[in-house]
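What follows are several structures.
Bear in mind these aren't lab numbers, they're just calculated from the coordinates by the rules spelled out. Since this is a predicted model, take the numbers as computed values, not measurements. Cβ atoms are built from the backbone, for glycine too; each structure is taken alone.
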Structure P
């Protein structure tokens, strides 16, 4: 397996900046404020685990022209200077009286001369990572400055992945797929969900995953009732259906898919539901064509689920975008209607209740190309695997 080069060429960041600045020009936006780990890393290449600490805020400004500007705690200066960013302002943090706000305010005022407009991510799937009190002070102090939502244009740039991004996602998808294939050899009834998932995670790390920050599971006789909880201390028994869903990471890029396993024996209802979900995934894959929409994908999958006897869908969508976050915009729903373009990476995630309180969810990862969709994950077996 060829391992993609870590990091990106400067031209990658230049292209991202050029794309967002074109949209800023169209939106008459002078500057965008970034506060989250993903947004800051995407535009600067600044990669640190220090975002795990809530103590210090971090700011990056995207101006209408010119390179990103970093306003960060002094503790991160040396790391930021290793990126392509060269305008770096710092302060000693934590400083409750002024944790970078005066520098940030001055910088925004300087950059908002043309349209008097600051962009801040506001809408669905965006997050503000700074003290709310500091944000309120900042906004109140920006006299005469319009605050626009920047989320729609930020997510539009990240929507289409570059070849280098796709290579990283494909690598972690292929690696994790191999982990799932190997898993059939060391899943054990008589042990807990947690023990089985721990063994799986250790195997993924040995295969080359950087981390597996998301690993959930569920199990139960003839089916499971949840796909977002666990793993728990529940002991897996003969006749159980067991799901593992993982978001593993290589060089900041995620995979996100699951696999289902039965132990010893399983009823016909579960076998049928597995095949229905498998066929729904196939239908979603075939609908994932350039020019079609996320709603076309949803409708293709949902049609199979309904014809297959689905009692309902508690998830609310049948897949989503994927990249530097486990889930990204858009969503595969009946009303999303996002037009598909080459370079878009999605999950296909048909799910159905097939018995009262029993779910079946299947998930794969794909990329849209001019010549049709391509699998990034290795396709699951077409029949429910039964561990003896």
Structure Q
């Protein structure tokens, strides 16, 4: 361990991953120091975090919220400097003083700050799967050029990482065949509607979709879990992180969320990572890798768990998973189009402007209407994202008439 603490920037600090990250960091004050916290507009939660962590910088994208934060911190006598705007996200991600960046801003909003961290050669704890979905090739190439370490935070990808014979972060040149890997088994809880009928799915409300049986997550990722688009995005993410072909990844429903994923080797061995469903485990693993850090997570009681069940995903019930698998097989910017359409459709569902079962229809129709091109630059990725969002919004507006 270094004599001076590692400097950590937490992007998305007020979300569930950010809160869990701060919990783990607080358990190791001699090892880690918070350099910067960043979020969109939750100034009250950010104020509490700043007073607890005393970061050098706090960033809120929304300027009005940032001003409220400045006033609150000034009243409390805090020395934290408050910045605003999207460029400030990149600045605290790429700052020379920073060693580690937790990238936990949800969706396309986290794209540029993630790239800033990677291009600056940081250790990047990647919780924003959309960055790889939108621009996986560009992202991993940037990591290879800069020497950045990529550590996966999604519980499934972190489980796969733990089951591989690796001593450092992931790179674009990972060779699974050379490691003796024959297959990756990506587990999924099945969400709250694993056994729901197709008729019941048509009546699902946002409140029901956000009530995940095992995990406590934000509304967008909860809806993605309910549609299994989250697993589709993770499928695409796994292809990029582990340099794997879609044919070598299999999704398996595991309702208990105790086995977080598995890796099968050519000798027939299958290694699994088990643990209670608590995001502090993968966060601590990535923060300390290759060392193990205490995370405050309860021990797994196998006797109380009693049973571990597995089943194949129902493609009729979860068409979003199929759409994601088809998008990564298509290649080009199809995954970016898929992600943009999904974000728009989920937002419309949460606003009660679209039914739960119509989410997949909007995504499918958007994929049919947008012409796929090579995502050879961030500008091209962002253009595809904008175009797909426009198409999806028009489809939703037309369905309401």
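Hey, Rg and Dmax of the Cα atoms in Å derived from one of P, Q reads 22.8, 69; which structure? The correct label is P. If you line up P, Q by mean count of other Cβ atoms within 10 Å over residues 186-193, the top spot, with the largest value, goes to Q. Which structure, out of P, Q, was FRET efficiency 1/(1 + (r/R0)^6) of positions 90 and 234 (r between Cβ atoms, R0 = 25 Å, to 0.05) derived from, given a value of 0.45? Attributed to the structure labelled Q.
When distance in nm of label points 7 Å out along Cα→Cβ at positions 10 and 298 is computed across structures P, Q, the figure 4.3 traces back to P. Matching task: 1.7 is the computed value of distance in nm of label points 7 Å out along Cα→Cβ at positions 282 and 338. Pick the structure from P, Q. That value comes from structure Q. Of structures P, Q, which gives 21 when percent of Cα pairs over 18 Å apart, for residues 114-161 alone is computed from the coordinates? Checking each candidate, the match is Q.
Among the shown structures P, Q, from which was the value -10500 of helix-only ellipticity at 222 nm (-39500 (n - 2.57) for each DSSP H run of 4 or more, over all residues; to 500) calculated? Label of the originating structure: P.
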